[in-house]
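For reference, the structures are reproduced in the following blocks.
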Structure I
Amino acid sequence: MKKILIVDDDPNIRDYLVSLLEDNGYATNTAIDVRDGLKIAKEYKPDLITLDLEMPGEWGPRFYRQLSQDNELKNTPVIVISGLSGNDYAISKAVATLSKPFDREELLNIIKENIV
């Protein structure tokens, strides 16, 4: 079973993504901020990460920079899901950038295309 890490400070988004992804056959784990996300990513070794940009404390781009420096995690696909406008350029190497509210079918298709 493919594993997806959801990094988002909004409990409603986290809960929705967990339900959506688990209903579609993925295992999930969640993190509420950058520090938690990095710790869980190192332990959980997800096949894909969904990442919010705007969170309390440190923002998503910092998470991505730190992830990119980890040899075991640097090739993990990241999908940005954010409410910020103009977020397309925040993480240039993200496999996709979706704006909240996002289309569930579009997200599932992006995941299928990027999980090997």
Structure II
Amino acid sequence: MDDKRLESIMGKLLRTGVLISAGVVTAGGMVYLALNHGARVSYRNFAAGGPEMRTVSGIVHAAAHWNSEGLIQAGLILLILTPVARVAMAVAGFALERDRLYTVVSLAVLLILAFSLLHAI
């Protein structure tokens, strides 16, 4: 695999991830508006989502049942995972090119991202 092909694949991965994420968030917004179009919103008190929206499994479960908040959260998770997938693709691409230096650097970045994401929850 040459550098141009790897860059092309990574570019397509980023575009696809962002478009899918935007579609999921848009679907969640449309469901929310369809169900709450006449509701009055109070901006005095912030009400965070329920406990099911604080875990990835809860978000996936809610999104699978077309819960608007779950869909929006799932879209945001996809948006966060898009650059992580790009770094994982870089690790694989550089390994296939047998470029040890960039493989190790990309792997270090991927490990830092994974550690950060896992410990942020």
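Miscellaneous remarks
- When distance in nm of label points 7 Å out along Cα→Cβ at positions 26 and 74 is computed for each of I, II, the largest belongs to: I
- Answer label among I, II for the case where P(r) over Cα pairs in 5 Å bins from 0, in percent, calculated from the coordinates, equals 2, 11, 14, 16, 16, 13, 10, 8, 5, 3, 2, 0: II
- Identity of the structure behind -27000 (criterion: helix-only ellipticity at 222 nm (-39500 (n - 2.57) for each DSSP H run of 4 or more, over all residues; to 500), calculated), options I, II: II
- For relative contact order in percent (Cα under 8 Å, 6 or more apart) computed as 23, the structure of I, II it came from: I
Read the figures in this text as sums done on the coordinates, not as results from a lab. What you see is a predicted model; the values in this text were computed from it and never measured. Cβ atoms are built from the backbone, for glycine too; each structure is taken alone.
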